[in-house]
Each structure stands twice: as structure tokens, then as C-alpha cells.
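Alright, structures below, take your time with them.
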Structure I
């Protein structure tokens, strides 16, 4: 059996030959994209782009119905009353494609319109469009115009909804595509040989595994690597990696003492080699400004690709939830929370309830990254009348992440300083494994976007998501409480 190329296979092959081969010979399960995921967002924005071409007709045949889709495309092209075709199907030189929008030009000929959900042109977009242009011209189309339609992140939604021609930016990419087309035919033989090869090709994991897309086969390709593989070493330079490879060293624990590493990298190597945590002698001094008593604060926010509220832009960060644990000097722990109802712009209520919750005290407000500070500054800019009380909150913020990053390394945390890694590693019995619905910030954002966009109508489902959101955010601030306590215990031991 001989396999054909498609646009997605062509792009996979440019990224890595193993990815191309595995996508065809050992494909992952074909599942509908979950709400709020990049693929789901891309499909929704693609559908909205159709509104720019009134009267356009969609090819609805499934990908495996290529012959029927191509025949339908040909019939629509022959009808001068059809101004545009969505998901137009073509084949040339063993390559099958679907075109987001094929526009019939008033001056004659056709225009290729590729729709992307990103806010700008990216390098790999040109290769994506070039393979389509190659097939269209090879199939005999008079292709006169090539444009990218991407999200205009400067667009601000008005009071009366989205103006779609303003929401999209149209960019002529004809010249860039012409440059890419010059090299495209020479790439095809190697891609076809890989695609139709009997065995999985060799390729070392590297930078290509996440560029331009995260590879779904990462676990498969790294399953034989050591648990402390040198690729996990933070800030490892290419020169360091090449030198270690030349020495035949794959494990961090095997890096020789005289090999040039940064101070932080040396700490990590030594901790992994000995299996013991490394604690800086000045940890107690660093912790003095953190209390207790102290508050522990975490935000959740969404970035709707299609703005939901007047005055907001595509992909603007909209905070919708906060969790606040308060630890008193006598060890008593209290919790407060806010979760927007989803019926309107949540930002003002978010800010006002947080100001009220933190009023009447000046104890440190512990966070774990600069994320909360950034969001608070944005809220102060959006609501000038709240600027002073929000500035007072900002002045109380104490970020615990730099302490963890600079003064502690625990092998059980792996190679991450995230609260989800460091918390369970330092706090016996504390885990994130009991969160079965919403387990990270991306899932939280996707869940609230469903609530805010009105895509959910089932009351039980709405209630279930709200409970899961509250539970997740509560868990993150509780993790900070436990981590702070664990750090204080380490400081006492090292002192």
C-alpha cells in the first residue's frame, strides 16, 4: 500500500520524519477536540471566517471521502454563482489538500485564503500555505491571490457585538509563498520515502519536538531515556549538550564534577546524584518577609480568542476566579473564594471582592509567580477608581517562586519548579492526584469559557464545573500554605 501526502502530513514531515511516519502507521486515537483546546478554537475561528464570504458553500464530506469532496468542489467551481468554497478538496502529485477558503475573484481566477487562529503570521504558516498553492497550481487553477486571515489582536469588541471584517486581519503572503515553493518539490521524495518506509526512521529528540508544534509522540520517542536525561537539565546550552553527547553521557547524575555547569545546574546534578535535597544556608533569611501570619493568593483567568465583552480584545486575559487562604500567627487557617457567575464581564467584581477580602490587614500576600501582579496591574488600568486599593494589594505581594528556584532543589520535584511538582515533593501526603476534573490552569480557563460563552445549558453540568473550579483553585492556594510550611521546616533543619 502506498500512502499519500496531505497538508498535515507534509507539515509533520518537515518537523520530524518520525512524527510523519507515526502519524500514518501508528496514529493516535481520532478524537473530537475538547472545548477550549487550541484545535477547537481553530475550528471555531475558521467557521467565523466564513462570514467574510457571504454566499460561500462548504464541502461537508469527511476527510476519508476525498474523491466525493473533490467532485463536489469541481461542480461548485463550475457554478459562477458560487463566490467561495469552504474546505475545497484537490489532489495533485499524490498530495491531497483541503483549502480553508477558495474565493472566486471578480477579476477572474481564484484566491487562496488560509485561516489561522493566531494573532500574527508565523514562519511555519508559509510552508502550510505553500503546499496548498503547489497542489492548486498543479491541478490547473488560475491562482492569482494568496492571503492569510489571522486574528487581529488590536480589535476591540464594541457594544453591539463582533464586526467580523475588523476581527480578522488579511495579509498578502504571495511573495513569501513563492520563495517557499522554490524548495518544495525537492522536499517531496524524502517525505514520500519516509511515509512509505517499512520501519520507523531514526531521529534524536531535540528542539524540533516542540517546534512548531508539541509532538504527540514525545513519550514514545523518549521512553528509553534515563529518568534524569540530560535534556531535562534547565538552561542546558546546545554546546553543553553536544559536549555531553560526545562524552557518551545521557544522565544528569553521570555528569563529571569538572564538567562546566552553572551554579544552579551543579546543584541539580549533585542533588540527583545523591538523592538528597539541597537547601541554601540563607533560606531562613529569605523567608523572613513571608510571615506567618500571611495570605496565600491564586488567580484563574481565561483568554477568549473571540472577545466576550465590550471593550475587550481577542486573547485578552480576563481573570474570573480567586482563592485566598489566610494563615494566622497561631496556625489557624481560613479560606475565602470568588468565582464569577459567567453572565458578564467578571473583572470588576473580581477586583472589588478581592480588595474587600484583603482589607483590614497588612500581612504578606504570598503568590507563586508574577502572574497575579500582572493581572492586578491590568485591573488597575481598566478601573482607575480602584487603582489605589489595587496598588496596596500589589505592594503586599511576596512571590515564593524565586525562593524555591534559588534556594531549594528536591530531586522528587523532577526538573520543574511549578507548585504542582514542588508542593507534593516537599509536603508529605499532599497531592494533586485527587483532582479528577480540572487539574491545571488551562483546563480551568476552558471550563469557565464554556460557562461564560453560554455553550452549556444543562444546570447539573454547570454546577459540576463550578464545583470543580472552586476545588481546583482552593487546592492551589492550599499547596502554597503547605509549601511555605515545608520551607520553614527545612530552614529550621538547615539552621
Structure II
């Protein structure tokens, strides 16, 4: 893709240390001369709701089930900021990690965002790539205001003072044309690999679902489970709601605190950890910088996390699980998590995690409970009443061993393909950065590009997990209320 690309023949010192040398004919101008903030509010709240992400830029927030209602938990969208095509939308609290972009769509965005309109000397999509490049993300982080990384904010005056590289307008257009072409090719590769991962995941789920509902003995006697969607199960297994198989004490299935009990401003101290949704999704309970003071911890003892607990994500990306180990830090639940304490004499934690996350038991039951509407919250009562098939402890262990053996090759293949996707994305990021900062000259290459036909199917990449989490948080600048109902 970069065969034949060469550096610019003549370079000059940009006069800006963090930019270094730039093509001789490029200008360096502050952004205040290239764009202006707009603050036009929606009076009806009926426009298309937009979201901003470090992964995908500005996209339309559409419901997964195809419904007409906006994909949001906000009661009203009146007062949201209006966005026109080619406007720059910036999440001021996450600009430092690249959560900004030029919009392809008219619509409305969160009132917490900033919206900007470019002047006539700027090609918006050139600046979309420039401002999201690693060089500019690092600079934006440096000029943002705040004490800790998670609370940094990029205010308009800080953005205005940022120095911008400004090629001639025809060259900006050529750069955008070249990058669009390169991006389409890379997206085709990524999309094909993501389809392969999906097939491998479906194969894994089928293996697991069969094992946890029928066991390992093909000749075992079966009995009706009494649950239509579950069908027959081995005769010696139990079937019942999860609450029957957890520790028989108050709070064995417990939601995190309400947002009013644990606000974002209280998670800046450094005594006791707050286990978050990201910890569970990554299955890395040591990561993160959310803590509460010792005094706050004492008031939140009901939400304490113990070794052997299973943490379940309850909002946005629901149903992900992690097991709290013996050496985890002392801490409490985040409002977006549920805590489950199994009865260890009847239910292995790892078996329950397999039932909840890796089989189809939870999504199938949530689908039935939701009457075909989108479910993005799991309440304690919902989780307590999901029906699970339960073999004896020894058989649970045997099933776990067998499932691990039968899915290990698939897991290795998925990891390999995921790494290929990561490398493609890294390549795309590096290519874009080299082009928009003047390291590679694409003028001739852009002029020689063929006219491309429309794609037979959308090239949108399957949403990354972190991206989905951002979508769930778009409505709230505060910690959400917990799912206790």
C-alpha cells in the first residue's frame, strides 16, 4: 500500500518542538484561526443521536433491535447539541485518548461535548485524521486540564491554542482521498477476520452449551427440565433458579451502590479499590485507578468484594464475569457490577462463570424476559431467578476440563486472528500519522487512484468492547444508579 511513497523533497523546521520538521510549503497555524465553536441546542430532541468514540469517531447511536427509539437511557434529548455533517465533535473529558472526530451525519450529541465548525481553509476530514493521530493525542493530553488522567478536560481555549499543520487545500483533499482508499482496504481485511472470529466463537458456544446442558455421557438418562427453552437434562442433575445455589446469607447476590452513594468525585482517594466494569471485561482485577477513602469504605461495607466472589457486569456490556482471587486488593463494587457468592458445596465458581458468560443460558433467558426489546441492564432479581442446570460438583469439574480441552485450539486460533487485527490497526494508525504529519508524500499516489465502486456491504468494523462501554456511558457524566430492583 505504501510502495512508491517517498518523503517530501524539501522540509523545514516547523518552529514547534513537538512537531519537528514539516514539508517546506506547509503552514503551521493555531486552531483558533481554522475553526469556531458552535452551541446550537435541539428544541425537540427528535434528531438522530450521535456518539463519539476513540475507536470509531462519530457514529449514529442506533438500537440493536432496529427500533425507532434512540439508543439512550436519557429521559429527554431536548437541549442536546446540534451537529451538522463535517462538524468536529469533541468529548472534552476523553479528548486526551482520541475521543473526537468529524461527523458524517447531522444529528445531536451530548451537552457535555463541544461542537466546532471549520473555516474555508480547512478540509474537515484531514483534521479528523490529524487530531486523532498519536502526535496530536499526546499534545492534547499535555494541554488538557485536570489532576489525574481520568479527569482531564480539553476546554475550547486549550484547543484553540493548539498548533495545526496546514497543507494547501488541494493537498488536504489529496491526503483525505488517499487515506480513504487505504482505510477501505484495511477495513475489508479486518472485517473478514472478524467474521472468522465470530464463527470460532459460535463453535465454542455450541460446544459449551451442549456440555453444560447434557453433560459428557451421550448415553445418560434424561428427564424433562420443566423449562421449555432448556429441554431435557440428565436425570440426576438439579434444575432451578440461581438463588437456590448461592450462599445462604443476605447479599449473596448483590448489586453495586446507587450513584448517589458513590459519586465519581469520591473515587479519587487511594485507600480501597473500586472494582469496575473494565476490570471484569478484561478479567484484570488489579488494573485501574478508582479508589475510595478508608472512611468511605467503612460506610460501604455492604458492597465489599471477597475472595471467591464472582463479579458480573450489569450495565451496557452485560453478563461478563470475573473471579475474585485470594490476593485481590480489598475493595468494593462499582455501581455497574453485581456480586455473586456461590454455595461452594454445590456450585463451582468457574462453572457458574461458564454458564453465565460462555454458554447461551443467560442471553436466552434475558431475551425471553425482555419481550424482544433490548436488554442493557441486569437487575439482582433477574440474575437471582435465571434457571440453571446443575450437575454434581465432580461432574462440574469434569465438564470444565473437557470444555477447556475441546475449545483450546479454537481459543488459540481466535487469539492469532485477533493479533492480526491488532497489527492491521497499528499499521493503519502509523500510516495515517505519517501522512497527515508530512512524513510521506501521497500527492501522486492519490492522483492515480481508481474510482472505487460502492461496497456490497458496510465495512464498519465490529464494535470493540471498549467502544461499547463508551456508548453505555455517553448519557451520564455521573456514576449511574445501581440495578437493585
Work out which structure the value 62 belongs to, where percent of Cα pairs over 23 Å apart, for residues 244-347 alone was derived from one of I, II.
-> I
For helix-only ellipticity at 222 nm (-39500 (n - 2.57) for each DSSP H run of 4 or more, over all residues; to 500) computed as -10500, the structure of I, II it came from | II
A value of 1.15 was computed for Cα Rg over 2.2 N^0.38 Å; which of I, II is the source structure?
-> I
With Rg and Dmax of the Cα atoms in Å, for residues 12-235 alone derived as 19.5, 63, matching label from I, II = I
A value of 0.45 was computed for FRET efficiency 1/(1 + (r/R0)^6) of positions 116 and 292 (r between Cβ atoms, R0 = 35 Å, to 0.05); which of I, II is the source structure?
-> II
Of structures I, II, which gives 0.20 when FRET efficiency 1/(1 + (r/R0)^6) of positions 108 and 452 (r between Cβ atoms, R0 = 35 Å, to 0.05) is computed from the coordinates?
-> I
Have a look at I, II and say which one yields 19 for relative contact order in percent (Cα under 8 Å, 6 or more apart), as calculated.
-> II
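Since every read-out is calculated from the coordinates, none of them should be taken as a lab result. Just so you know, these numbers come straight off a predicted model, no measurement behind them. Cβ atoms are built from the backbone, for glycine too; each structure is taken alone.
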